[in-house]
Structure P
Amino acid sequence: MFYFLMFIAMIGWGASWVHAKYLTEHLSVHEIIFYRYTITAISMLPILWFLKLSVKIDRASLLNAFVNSIIMIVYTWLFIEGTHLGTASLGGAFVTTLIPIATFTISAILSKKMLKKEQIIALLLGAIGVMTILNVFSFSAEQILKIQNLYFVIAAFTWAILTILSAKASKVNPLVYSFWLYIFVAILEFVFIVKFKTDILAQSPIVWFNLLSIGLFSTTFATSIYFVGGQKIGADKISSFTFLVPFSAIALSAIFLNEKISWNMIVGTVMAVVSIYILNRSKKR
């Protein structure tokens, strides 16, 4: 059952790029961020109750969640803005493959550990893969230096930093930590950032479907299944499911947004996924 649910969850993560692309045509970026994480935080309460998890959290983890909520806002803004200017398929393929590579690289630098030969080869393969996704080998400055590409690069490294910092909150259940992270994002957006220019109640059913789906399906359901799945079938096994995310983002973008999928995007994604697989295998050893 959890293998099937993990498959559906990874489709949910891939679908978030499609939902974001559609919603930017109707809502401002920060309206999307506020509504998404407000819906997510509220919907997590019955899940925490069902799993008998207390929302209590120690002060250090609470402070960690608050700091990371600021980083989460920056990441989400970059990912949505980049998707609005570019395509959901490019963002979904590029960011989701660059994140684990960036996370491994930053962690290796901070730990000051010597890399093994296979790790160096994997990083080189991953670098070539993400460059292929961006089509840098066309040597067209106009294509390479598009503003959305910059958004996606910064977004990937921002999430890598978020991953490393959140790992320090090891004393708290990841679902409880995520709940507080979403709460802080919603509060900060509401108090300091978002300007409500859109009458949300007047929006069409399709807008509401995408908004609820990005909050409930792509975030609450997918994240909860990922963390619970880690406890049920093991972190090593569920990590392999994340390889489905870029491919689901590409496929869903082609189906629902009619985006054209180029050969370099497919080839580059496969190379990056192989790179991530090698890095994960080396870490287990």
Structure Q
Amino acid sequence: MEVNVNSETGKLNSVLLGIASDRGKDYLNNPKHAEIAAKGEAPTEEQLIKEVEEFNRILVENGVQVVRPRNISEQGQIFCRDIGFSIGNDFFVCKMKKDNRQAEISAIDGLINSFKTVHYPPKDAFIEGGDIIVWKNHVFVGIGDRTNEVGVNFLKSIIGDKKEVIAFPLRVTNEGKSNILHLDCAFQPVGAKFGIIYKEGFKNVPEPIYDIFGEKNLIEVSQQEMYDMFPNIFSINPEKVVIEKSFERLKKELIKRNIETIEINYGQVSKLGGLLRCSTCPINRDDL
């Protein structure tokens, strides 16, 4: 299986999709998940499995080769975005901040060993795939609770001569309504030239994003829409995306831009602090 990812929206050929079974202890790894669990509204494993497998069905029906991680007993494995990511023809294995998640990487050892070029971060680096967004000649990186400066410098040392690496400090809080867990909770490209952005999720105005995409091509979302995870949809190709079915305003905005939406129930997964992009790790996309 060849690695090739140079955008977030090029035609998707192959992808790693997480699994929701055999989760074991429910680790509360972020403020949103913790707050929902405290209210007694945490999703059941059955609900999570139903949503993730529906996502799998949609991907397969759209001609995507879907690979799954090996099941690790009593281990959460939905959000495989954070265990690795592809840039160009290189695959990067992540170093995750939460110790309880590190075991997830062993579930894709066979896949990793099949890749030609694989990079591992240094010991003092933290870097997670949710903070990495690839867009043609640029790689946007979020610096916050899950990715540090050492992780950014590691990335620059590997691909800095191929793509421009641009880092953005994120707003990290202890409240689910305002915390930006990863960059893809505040920004993601969509289509051939558009993007979805929650600009208050950045410590400073992310001027490079506005310069590269143009303000008129950015769909700005509110704090509530960020909390609902509007920026965390998933592109099958530039003209087709998978979105949570409750995202009515976003659906209208995408249709206005000639982007087809496939609606899915993914609200239970959202309670864990991630959505559709978080559940995937693209391996091969056509270049835009």
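Of the structures labelled P, Q, one was used to calculate Cα extents along the principal axes in Å, for residues 20-163 alone, giving 48, 36, 25. Name it.
Only structure Q yields this read-out.
To test your reading of the models, identify which of P, Q gives 1.7 for distance in nm of label points 7 Å out along Cα→Cβ at positions 92 and 180 when calculated.
Traced to structure Q.
Thinking only about distance in nm of label points 7 Å out along Cα→Cβ at positions 76 and 124, which of P, Q has the largest value?
P
Work out the source of 0.50 here, i.e. which of P, Q gives that when FRET efficiency 1/(1 + (r/R0)^6) of positions 52 and 68 (r between Cβ atoms, R0 = 25 Å, to 0.05) is computed.
P
Using Rg and Dmax of the Cα atoms in Å as the calculated read-out, with 17.1, 49 as its value, let me know the right label among P, Q.
The structure behind it is Q.
I have 28 for relative contact order in percent (Cα under 8 Å, 6 or more apart), calculated from one of the structures P, Q. Which structure is it?
This figure was derived from Q.
Out of P, Q, choose the structure whose coordinates give helix-only ellipticity at 222 nm (-39500 (n - 2.57) for each DSSP H run of 4 or more, over all residues; to 500) equal to -6500 when calculated.
This figure was derived from Q.
Every number in this text was worked out from the coordinates using simple rules, so none of it is lab data. In this text, all values refer to a predicted model and were calculated from it rather than measured experimentally. Cβ atoms are built from the backbone, for glycine too; each structure is taken alone.
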